[in-house]
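Once you scroll down, you'll see the structures, which are given as C-alpha cells.
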Structure P
Amino acid sequence: MNWQQLIDDAANRIEPYIVKTPTFKTNDIIDNKNIELKFEHLQHTGSFKPRGAFNSLLSADVPKAGVVAASGGNHGAAVAYAATKLNLPAHIFVPKIAGKTKIDLIQATGAQLTVVEGAYANALIAAEKFEKETGAMQVHAFDSVETTSGQGTLMREWEKQGLKADTILIAVGGGGLIAGAMAWLQGARKVIAVEPEQSCALHSAMKSNQPVDVKVSGIASNALGAKKAGNICFEFAKAQQIKTLVLKDSDIAIAQKLLWDKFRQFVEPAASTALAAVTSGAYIPEKDEKIAVLICGANPPLNPFD
C-alpha cells in the first residue's frame with residue numbers, strides 16, 4: 001500500500017474544508033529548549049480530527065441513512081461538523097466522560113447525539129448496533145485507511161511548512177494521528193508515542209506484541225481513552241520500532257497549565273501530553289537533537305485549572 005500517495009490524495013481532497021494550522025517555536029521559553037510546535041488545536045472543532053472525518057466522507061458513497069460515529073468527543077464533533085458541511089445526516093455516540101464542552105460542541109452542529117454510560121468502548125458498541133439497524137456508514141475514530149490517511153495530511157502539511165525536527169512527540173489514544181504521521185514519514189524522522197499511564201493502549205500493545213484491552217481512566221481519558229490500540233497504528237509502530245512513553249496525570253496537568261501561562265494556548269490534557277514528556281523529563285533530547293511536539297486538541301473542561 002502506497003501510504004504517501006494515499007495521504008497526498010487525501011490532502012487534495014480535504015484542502016477546501018480544513019484549516020492550515022500554524023507552527024510556533026518556543027525559543028528557549030520552555031526549559032531553555034527550542035521546540036517546534038504545531039497548533040493543530042486551532043483546527044475546526046478544536047482538534048486534528050476533521051482531517052480524517054472529511055477524508056472518510058469524501059472518499060465514500062454515503063448511504064441515505066448517513067453516517068454514525070463513536071467518540072470520546074473530538075472525533076464525534078469532527079464527524080458531525082464534516083457531515084453538516086457536506087449535507088449528510090449524522091448520529092454520534094459519546095460516553096458521559098466526554099464532558100460538557102465536547103457534548104455541547106457536537107450538539108451545536110445539529111447532528112443527532114446519544115450519550116451513553118461508561119467509556120469510549122461503550123459508545124462504540126452502541127454505534128455498531130445503530131449501524132446494523134439503520135445501514136448508516138460507520139466512521140471509525142482511528143483504525144481505518146481513510147481516517148489514517150486523513151490524519152497523515154497533518155504531518156505532510158507540517159513538513160511543507162518547514163519542519164526541522166529530528167524527533168517528533170505525539171500523544172496517542174487509539175493511534176490514528178500517530179499512525180498517519182508514521183505512514184507519511186516512513187521512518188525518515190524519529191517518532192515518540194506519549195500516553196497517560198492510566199490510558200496507554202499502544203504502550204501495552206508494544207509490550208504484549210499485539211493490541212490488548214487496557215483499563216481506561218485519568219485526566220485525558222475522554223480523548224486518549226481507547227480501550228485497545230488500532231491495528232494500523234500497531235503495525236506501523238512495530239515495523240518502525242518506535243519508543244513509547246507513559247506519563248503521570250500530574251505531569252500532563254503541569255504541561256497543560258504551562259501552555260496557558262507561557263503561550264496563552266487553552267488546550268485539553270490530551271493536547272499537553274506530548275509536551276509533558278519533555279517538561280517532565282521523561283524524554284531528554286540528545287545534544288543538538290531537534291525536537292517537535294504536536295499540540296492536538298483544544299476542548300478542555302470549562303474550568304481546567306480549578
Structure Q
Amino acid sequence: MIDSKFTYKINGFPIKVHLWCSKKENPILLFVHGGPGNPFRHKVKEHMLALLDHYTIVAYDQRGCGGSYRPYIRAKDITVESLIDDLIVLTEKILERLGQEKLYLVAESFGSYVATKALLKRPDLYCGYFGYGQLVDDMAALKIQYHKALAAAEKYGDKRSFNQLRKMGLPKGKREKDSSRFFSVFYPLMERGMASYEEREIKPFLESDEYSRLEKRSMEAWNRLYRKVINNLLNVTLLTENLHFDCPYYVVGGKKDYITPFELDKGYLEKVVAPKKELIVFPNCGHISAFENPKRFMKELRKRLR
C-alpha cells in the first residue's frame with residue numbers, strides 16, 4: 001500500500017500531490033478540484049478511499065492554493081491556461097511514476113472545465129472522464145441563477161431581495177461589478193436553511209489532518225490571491241469547443257445544483273461526441289454530488305470507469 005504526499009515542480013511552480021495506491025497496475029483516478037482555488041484532498045481522503053480496492057487515487061492542489069501556495073506566487077501567475085497546462089504535466093508525471101500510459105479524470109465544478117480542456121488538448125493521456133458540478137457556460141448559468149433567485153425571493157416573500165434583483169437586472173457577466181452585487185443577494189436566498197460556507201467548507205479543511213499547519217495557516221493568504229485573479233478565471237464556456245472525445249465522457253448532474261445549474265447538463269451532453277457518454281442524474285444532490293452522496297457516486301463510477 002502506497003500512501004504518499006509529495007511536491008512536483010511543474011511549469012516553474014510547486015504542485016502538492018497525495019497519491020494512494022494498493023497496486024501499481026490499477027487504473028488511476030486523478031481528482032481535479034474546483035473553486036477556483038478550493039482544494040479538496042481532505043474530502044477525497046474522507047469519502048473516496050473505498051475505491052482503492054480497484055483504483056489508484058491521486059488528488060492535488062492547483063497552483064497557488066493549499067499545499068501549492070507560496071508567498072512569491074503572484075496574480076499574473078494564475079491563468080486558466082496555466083491551470084490546464086499544470087494538469088497535463090502532472091498527468092505525465094503520474095503516468096511515468098506508475099508506469100502507465102493513460103488515466104481517468106474525475107473533476108468538480110471549475111475543475112471540470114480545466115479537466116475537459118486538458119482532455120481536448122492532450123487526448124492521448126486520458127482513457128475517460130467523470131465530471132460533476134459540470135461547468136458548461138458561465139453566462140448561460142448566470143441567466144438561470146438570476147431567474148432562480150427571483151423565484152426564491154418570491155417563494156420566501158422576501159420583497160427586499162426581489163426588488164433588488166428586479167432593479168439590478170440580469171448581470172452583464174461574472175467579471176462585471178454588478179455580478180458581485182447579484183451574488184450577495186443570490187447566495188443568501190439559495191442557501192437559506194443551509195449550514196454556512198464556513199461550516200461546510202472552511203471548518204472541515206482546518207480540522208482535517210490532511211493538511212500541514214503551514215498549509216492551514218496559509219489559507220487566508222491564498223484566498224486573497226484567488227480573489228485577485230477570480231475575474232480572469234470567469235466567463236468561460238465549453239459550448240464554443242469542438243467537443244469530440246476519443247474516450248468515454250460522463251457527467252453527474254445534481255438536480256438541486258444552483259451553482260452550475262443542472263438545466264444546462266442535457267444540452268451540453270447532446271453536443272458531446274464520444275465513444276460512450278451519459279448524464280447520470282442525482283435527484284437529491286446539489287453541486288458536489290461526489291461528497292453529498294459518495295456511496296452512490298462511487299457505485300456509478302465503478303460501473304463506467306473500468
Structure R
Amino acid sequence: MKRIEAKHLLGLENISTQDIETIIDVGFTFREVLERPVKKVPALNGKNIVNLFFENSTRTKISFELAEKRLSADVTNFSASSSSVKKGESLRDTIQNIHVMKMDCVVMRHPIPGSCLQLSNYVDVPIVNAGDGTHEHPTQALLDMMSIKEKFGKIKGLNIGIVGDILHSRVALSNIFGLIKLGANVKLCAPPHLLQRHIEDYGVSITYDVDELIDWADAVNVLRIQRERMGVGLIPSIREYRKFFGITSERLSRHKKEIVIMHPGPINRGVEIDSQVADGDQAIILDQVLNGVAVRMSVLYLLLGSNDFD
C-alpha cells in the first residue's frame with residue numbers, strides 16, 4: 001500500500017514532489033472507483049473525521065464530505081456559525097474539546113493564514129488544510145494538477161497560465177508551488193495591484209497582457225475576482241476588468257488555438273469568464289469537480305488508510 005512522508009497536508013510549499021505525485025497517482029485510482037456502479041470502498045472504515053469550517057463553503061465542504069463517505073469513514077461536520085465560537089471560545093479550546101472525542105483526522109477551513117499549522121500544535125492526528133485565509137488551498141491545487149495531467153498525460157514542460165486576483169487567492173499560491181515542483185512553466189496575469197510583491201521569487205513569470213498569456217499557454221486557470229476579500233476600489237469597474245483581463249469567447253476566437261480553460265469556482269459569469277467559455281468544449285471545469293472528490297479521497301487514504309480498497 002502506498003504511503004506519503006507527510007503527516008499532514010498543510011500546504012504544497014513544504015511537501016515533497018514525490019508526495020504530490022503519489023497523491024495524484026492514487027487520485028486516478030479513486031477516479032476509477034467513482035466510475036463504478038458501487039462507488040463506496042471500505043478503506044477508512046472505523047475512522048472518524050471531523051470537518052471544521054470556520055468559513056462558508058459549498059463545493060469544498062461537499063467534496064470532502066463525499067470523499068469521506070465514499071471511503072466509509074464516519075463524518076462529523078462542525079460549523080462555526082452554530083458553535084461556541086460565537087460565544088467567544090478560542091480555536092484551541094474548540095479543537096481540543098473535539099480532539100478528546102477521539103477523532104482520527106481534522107479537515108479545517110479557517111479565514112486566518114497559518115491556522116492549520118497552529119492546529120498541528122494542539123492535536124496529534126493528521127490535519128488537512130481546506131483553505132486558510134489567503135495562504136494555501138492544497139487540495140484545490142492537487143485536483144487542478146490532476147485535471148491537467150488527465151488532459152495532457154503530463155505536467156512537466158507544460159505552459160500553465162493563471163489569470164485573475166492572484167493577490168487574494170490561496171488557490172493561486174498552492175498551484176504555483178505544486179506546478180513548479182512538477183516541472184511546469186507558470187505565468188501569472190493580473191492587474192499590478194492584484195499581484196504579491198516579489199512573487200517572481202517563486203519561479204513564475206508575469207505578464208499584464210491576457211492575450212499574450214493565451215498565446216503562450218497550454219492551459220489557463222481563471223481565478224474569481226474575490227470582491228468579499230479585496231474591499232472597495234481595487235478594480236475600477238467590472239466592465240473594465242472584463243475588457244482587459246476577462247476570458248471571453250470573442251478573445252479566444254481571435255487566437256484560433258486549442259487551449260484548456262480551468263476555473264476553481266465559484267464562477268462570476270460575465271466577469272472573469274464568459275458563460276460560453278465556461279460551458280464550452282475547451283473547459284474542463286466539471287472534470288475538476290469530479291477529480292476534487294477523487295484527490296481528496298487520495299489525501300485522506302494516504303494519511304489514514306489501513307485497509308485495501310480494490
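Numbers below:
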item: Structure with the greatest value (metric Cα Rg over 2.2 N^0.38 Å, for residues 47-94 alone, set P, Q, R); result: Q
item: Identity of the structure behind 1.7 (criterion: distance in nm of label points 7 Å out along Cα→Cβ at positions 239 and 271, calculated), options P, Q, R; result: R
item: Structure from which 12, 42, 38, 7, 0 was derived, P(r) over Cα pairs in 10 Å bins from 0, in percent, for residues 143-294 alone, options P, Q, R; result: P
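Rule-based calculations on the coordinates, nothing more; no lab input. In this text, all values refer to a predicted model and were calculated from it rather than measured experimentally. Cβ atoms are built from the backbone, for glycine too; each structure is taken alone.
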